[in-house]
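Structures for review follow.
Please treat every number below as a calculation from the coordinates, not as lab data. It should be emphasised that the depicted structure is a prediction, and the values quoted were computed from it without experimental measurement. Cβ atoms are built from the backbone, for glycine too; each structure is taken alone.
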Structure 1
């Protein structure tokens with residue numbers, strides 16, 4: 001049984017259909033990417049999973065439970081951590097306050113994430129623990145958004161454009177944390193990103209979206225080798 005499974009998901013914004021029968025399954029401990037050009041339905045897929053948009057048709061199951069259309073706070077309590085596009089940290093709270101504000105351990109994890117563990121992943125945050133969120137750089141805000149999601153001790157994490165607009169050095173630091181700390185620990189992750197080379201290193205499997213449909217899936221080796229697909233759907 002897949003940890004997360006979407007079957008025939010169709011989602012609309014008012015009368016406009018954005019997702020057309022999306023099927024996606026992610027196993028426990030698996031890292032999967034969702035790639036595609038802007039406006040192809042990636043964020044709508046994530047918003048449908050998180051209960052921010054209710055699919056009109058299809059089902060979404062998490063850990064065997066039907067979560068289709070559940071409100072977002074209930075989806076989060078079931079064990080999905082969400083790092084949204086644009087970070088959306090609490091700008092008027094300090095770094096430490098951001099981390100503890102939504103900390104939870106609903107699943108009773110034996111060794112839950114703590115502020116010190118997050119600081120171990122991202123030493124920059126430790127240096128800025130007393131600073132307000134609004135004073136951080138874009139890269140530091142993204143690190144904080146990831147750390148905040150980890151503090152909920154999720155079974156599954158969704159990262160929506162986690163490195164968008166960041167300097168190459170900061171992107172590399174975040175990818176390294178995902179690869180060497182979270183993936184190796186068996187954390188299941190869905191990553192939305194636009195960098196095939198980095199994603200081929202990080203993920204187990206890749207899905208490409210075009211106009212609200214998943215049009216290609218494959219392994220990292222297949223992604224790297226298929227330059228024609230990259231050019232057609234990713235603009236690479």
Structure 2
């Protein structure tokens with residue numbers, strides 16, 4: 001589904017990524033973990049064409065996408081739930097969702113308003129409210145719903161539960177588990193290691209713009225020293 005190899009990205013003269021490697025298979029849930037400032041969001045932005053890498057390869061669904069405009073990459077089937085949610089503040093919940101709606105693959109059972117409202121009942125209750133009238137948890141649900149309305153082949157979540165109350169955080173994790181059961185491919189960035197171990201199939205740990213470890217959940221769970229070295233505070 002997604003393959004990233006040898007990725008090098010710069011901000012001006014400052015290099016942020018040094019040969020980043022990762023992949024996501026069809027139906028897999030994969031994580032990208034690391035401390036703050038290690039290059040996780042830069043990796044996502046490089047995949048999506050928001051940052052333009054100077055070297056390396058990015059393939060999505062068998063197509064080379066490095067250097068393509070962001071909108072063209074999105075049209076190929078990548079849906080983003082960005083860090084900080086970034087919902088449209090002056091649009092209603094319903095308008096936020098409809099604005100992103102697409103079914104480019106012609107799915108027989110696509111994500112629709114009704115399906116998103118069934119998935120997130122709270123959004124159905126708040127569908128007439130503006131984006132800036134929602135709580136942080138409701139905005140995150142809206143950001144996920146907006147990405148799903150594009151009917152993505154790959155869903156990327158950058159800081160999936162950052163700043164959310166524990167109950168809302170749990171609700172988001174339950175929703176992601178439901179998407180996994182449906183076969184949705186997901187790349188997720190978050191700091192809740194134990195939850196990610198239970199949810200995801202494979203993990204990548206990044207430090208200073210480099211992939212320093214990759215493995216399955218059982219391997220990560222069995223290695224607390226690795227967790228402390230690269231993910232501990």
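Thinking only about distance in nm of label points 7 Å out along Cα→Cβ at positions 4 and 148, which of 1, 2 has the largest value?
Numbers: 1: 1.8; 2: 2.4.
Once distance in nm of label points 7 Å out along Cα→Cβ at positions 4 and 148 is worked out for each structure, 2 has the highest.
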Open item on the list: With distance in nm of label points 7 Å out along Cα→Cβ at positions 20 and 220 as the yardstick, tell me which of 1, 2 scores highest.
Closed with: 1
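Using the calculated result -9500 for helix-only ellipticity at 222 nm (-39500 (n - 2.57) for each DSSP H run of 4 or more, over all residues; to 500), pick out the matching structure from 1, 2. Show your work: numbers first, answer last.
Working: 1: -7500; 2: -9500.
The value was obtained from structure 2.
Hey, distance in nm of label points 7 Å out along Cα→Cβ at positions 124 and 140 derived from one of 1, 2 reads 0.9; which structure? Each step should come with its number before you reach the end.
Working: 1: 0.9; 2: 2.2.
Source structure for this number: 1.
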TODO: Given a value of 3.1 for distance in nm of label points 7 Å out along Cα→Cβ at positions 116 and 172, point me to the structure among 1, 2 it was derived from.
DONE: 1
